[in-house]
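Peer 1: Before anything else, here is the set of structures, which you'll find just below.
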Structure 1
Amino acid sequence: MTVRHLATPWAPQSGQYSLPGSMTVKLRLGEAPEHVPSQMDVRGRSVAPATTLDRGVIDRLIRHFANGARITRVFSAAASLGQRGMGHRKFNDQEEISGLSRVFRLDMDRGSPIERLVASLSEVSIVESASPNYLTSTPFDVATAPPSPPSLEQAWATRDLLFARAAMAYEPGDAGVIIGIIDCGVSPHHPEMSRRFRSGFDSVQLAARDFATGVTLLGDVDHADTRPIDNYVGHGMGCAGIIGAIGQQIPSGLAGDCSLLPIRVLGAAKLPGKTTPVGLGAISDIDMGLKMSVDLGARVLNMSFGTADSALDETAPKPHADVVRYALAHGCVLIAASGNSGKEEVYWPAAYPGVIAVGSVDANGEPSHFTTRGGHVALSAPGEQVVTCALDGYQLATGTSFAAPFVTGAAALLVSRAQRRSYPLSSEDVRRLLADSVSPWPSKVSEGNGSGILNAAAALAALDREVDSSPSTEAELDAPSIADN
């Protein structure tokens with residue numbers, strides 16, 4: 001089955017929706033209590049949520065504005081993974097400094113005045129930040145399906161724009177390099193993904209009471225587990241196919257032999273008047289999944305989602321800031337779609353320093369009409385009519401959501417090449433190599449679309465030149481070998 005999708009992961013024309021009765025609070029360093037369990041342990045039913053936070057002013061404010069709260073830590077300690085009921089213990093220095101050990105989710109009655117509680121808590125001295133638990137969505141507009149799948153030659157034409165075949169011949173990828181696909185899950189038995197996926201994670205926590213009448217949640221939306229399966233949306237599978245397809249009926253994924261780690265952070269729902277299911281996820285669940293991907297060993301993260309800065313309250317903290325900082329501190333390479341608004345504006349996490357923001361171009365290399373622009377955009381990649389995997393077949397996918405995975409695949413090849421040559425490569429190095437080796441725009445292009453169009457082969461060649469000219473490499477060449485002794 002071939003489906004043609006227009007991916008519109010964000011809705012900047014309206015305010016950002018937040019889960020009723022749910023919010024997050026980040027306490028200042030040294031103020032986090034030890035007794036509050038992790039969200040993962042509570043959802044796994046190994047412990048009960050806490051009913052108090054500080055046993056002081058915060059709890060008094062919660063009782064004033066709401067009828068109590070169910071309180072959990074958003075994140076689990078990396079050192080406690082696999083130890084039931086222990087996720088709130090053994091946080092390391094990086095988890096403390098980045099703030100992840102100090103972020104709590106408060107769930108109250110649906111009608112609780114969250115905005116007023118957020119404002120009051122923001123005035124408390126031990127509170128670093130407070131925010132509604134915003135929701136991110138990935139709706140699709142469905143167009144007419146083409147009568148038959150495009151030929152393999154047609155499918156390769158998109159990849160040829162970024163010299164994919166030359167890149168994969170130059171560097172096949174390393175199975176030890178793990179790519180985290182942070183999305184709505186995957187279809188693990190798709191023929192294009194045979195033995196491609198590692199065991200992943202599902203962090204989705206939604207409930208029917210969180211939404212207006214007429215919104216129908218589909219599938220698993222409330223259990224933390226290691227089955228990041230999507231049976232309804234297909235957005236994550238579109239990204240996965242671009243990164244890691246084995247090449248049966250579509251081009252091989254650009255990441256070659258690199259491993260894929262699916263992390264499901266968006267659940268599925270059917271909206272009133274819509275026939276196609278959409279992906280929905282709370283910011284806290286997305287952040288939980290992002291941290292889990294890092295703790296499970298992902299070196300490259302694909303983030304084809306985002307939140308418009310204009311949709312947030314002016315006083316609200318920017319989403320994903322702490323977990324992005326945590327991932328960068330662990331040497332991860334973060335790639336994000338710039339957005340589909342067609343305007344010059346900021347989406348998070350794409351706009352964070354250290355994140356590689358990717359815009360979209362059409363088959364001629366011209367910026368797509370829908371691509372979000374800005375000085376933070378590093379480069380662009382094909383994002384229109386991209387042939388990739390659907391849940392049970394193939395699709396033609398359009399959106400910056402599907403431009404980002406091309407850059408993710410190229411980044412993974414760079415990391416693989418660097419490891420093959422025993423060369424240290426930072427996330428800043430990857431961004432520089434990708435942005436400096438782009439193909440030029442075919443015509444004059446306005447600013448805000450990045451330095452040019454991804455050229456994966458040129459980026460790999462630039463890395464090899466850098467390795468060959470590095471002082472350490474020259475010293476190793478001059479040093480006596482084992483055979484000389």
Structure 2
Amino acid sequence: MPGQKTKRRILVAEDVQTIAMRTQRALENAGYLVAVVKNGQDCLDQLDIFEPDLIVLDLVLPKVHGIDILKKVKTDPALQKIGVIVCTAKSFKTELDQIKELGSDDIIIKPFQKEELIDTVNGFFAEHSGMFAAIEFNPADLKEQPIVEPIAGIEGYSPTLNTSDISFRLWGTRGSIPISGAKYLRHGGNTTCMEIDYGDDRIIFDAGSGIRDAGLAMMAEGRPRHVHLFITHTHWDHIQGFPFFIPTFVPGYEISVYGAEGFGKPLKEIFQGQLDRDYFPVQMEDMQAKLNFHHLKEEHVQIGDLKVSWEFTNHPGACLSYKIEADGRSIAFMPDNEFLKAYIGSPHEISRDSEIMALYLKIVDFLADVDVLIAESQYMVDEYPQKIGWGHSSISNGALLAKLAEVRKWVITHHDPMHDDDFLQDKLNLTRQIVHSLDHPIDVVHGFDGMREFLE
């Protein structure tokens with residue numbers, strides 16, 4: 001029919017939201033009809049529902065791996081007309097050879113530019129132009145919407161987010177072990193990782209499982225950076241995500257890792273041990289980024305205009321708290337600290353001059369007057385007597401620390417893996433009640449995976 005056009009259908013299977021949105025937008029702007037799925041099972045379900053001409057397929061997908069999807073599409077006669085372009089950050093030769101052997105029509109390596117994506121997709125359809133039945137639509141079938149004019153004489157209001165200020169993002173907020181399930185969706189299940197966004201470099205604190213998502217977000221930016229990774233301590237939940245931090249495998253990135261002395265082994269040896277071939281299929285020598293390891297000796301590290309200082313906390317082993325300062329603003333990060341160890345009494349009975357405070361004044365002074373304190377209070381008051389000596393605080397002792405340090409906002413992190421969303425909401429309400437009873441009515445919130453805030 002005259003006036004009809006052809007739109008090819010493309011199914012994008014990608015679990016990282018920023019990459020999925022960027023891919024969808026580029027393909028739609030190029031004239032394609034696009035659907036997006038975030039896991040492998042949804043991808044398989046959409047083969048009959050959306051009937052795609054082409055799949056842009058990530059390999060590392062939840063529920064069903066991309067390799068299994070590729071195998072099905074290329075071996076099922078009913079699906080043989082569907083093309084597959086694998087889009088992956090994994091550029092190891094053995095895997096690329098396997099992808100080609102399984103019949104992938106093309107491969108795009110992340111990070112990629114949108115022009116590369118469009119050229120690859122256009123090239124696929126040009127090469128296979130005779131294979132697909134046209135999916136037709138008629139613009140005349142679209143219902144016209146009434147045009148409503150803005151109120152005359154009123155200047156349009158168009159606010160924009162000021163992203164030049166210092167901000168923090170929490171990529172992981174659990175302690176001990178990652179957790180998943182419907183009861184943990186609001187707070188998330190990744191272990192500890194926090195990022196500071198300020199200037200051109202990237203500053204990350206701890207490498208729990210949340211650092212995987214931090215790395216994928218960096219890859220979506222499309223250009224290598226210098227990443228400064230500060231480790232509070234090397235307990236498993238604070239370093240377990242490092243082997244999955246994609247920028248370490250990408251040439252052009254430089255990763256500087258900082259930590260305290262006193263772990264028992266040099267910092268580099270600890271991270272190298274994670275990658276022993278008995279535990280992991282890739283060794284440190286396979287990482288193509290430039291890796292530097294630094295034991296903290298000076299009082300602070302200067303990164304451009306940003307100052308990172310540190311202090312030891314009360315936790316098994318050599319464990320640090322960090323304070324980040326720039327433009328007259330400050331953030332402190334202290335995911336592990338047993339404040340007032342073994343004290344189970346009322347916080348109202350303790351002042352700065354109390355005898356028990358002598359061991360803790362150094363950390364109180366270190367945190368004094370910070371704009372945002374990102375710190376733990378892992379246990380409810382009735383839980384703490386059974387957890388004394390584990391290296392974590394009760395909510396009442398944590399509230400007292402926030403008051404004595406006179407912090408302006410407290411973001412609670414390092415949630416216990418046994419605490420689900422409903423439990424944590426009750427815990428937060430009680431923590432706020434305690435803080436206010438101490439005549440320190442600050443903003444108290446729970447951190448959650450993906451949380452991002454700019455300092456005012």
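Since every read-out is calculated from the coordinates, none of them should be taken as a lab result. All of these numbers come straight from a predicted model, not from anything done at the bench. Cβ atoms are built from the backbone, for glycine too; each structure is taken alone.
Peer 1: Mean count of other Cβ atoms within 10 Å over residues 35-42 computed as 18.0: which structure among 1, 2?
Peer 2: This value belongs to structure 2.
Peer 1: Of the structures labelled 1, 2, which one yields 69, 66, 42 when Cα extents along the principal axes in Å is computed from its coordinates?
Peer 2: Of the structures listed, the value fits 1.
Peer 1: A value of 12 was computed for relative contact order in percent (Cα under 8 Å, 6 or more apart); which of 1, 2 is the source structure?
Peer 2: So the calculation was done on 2.
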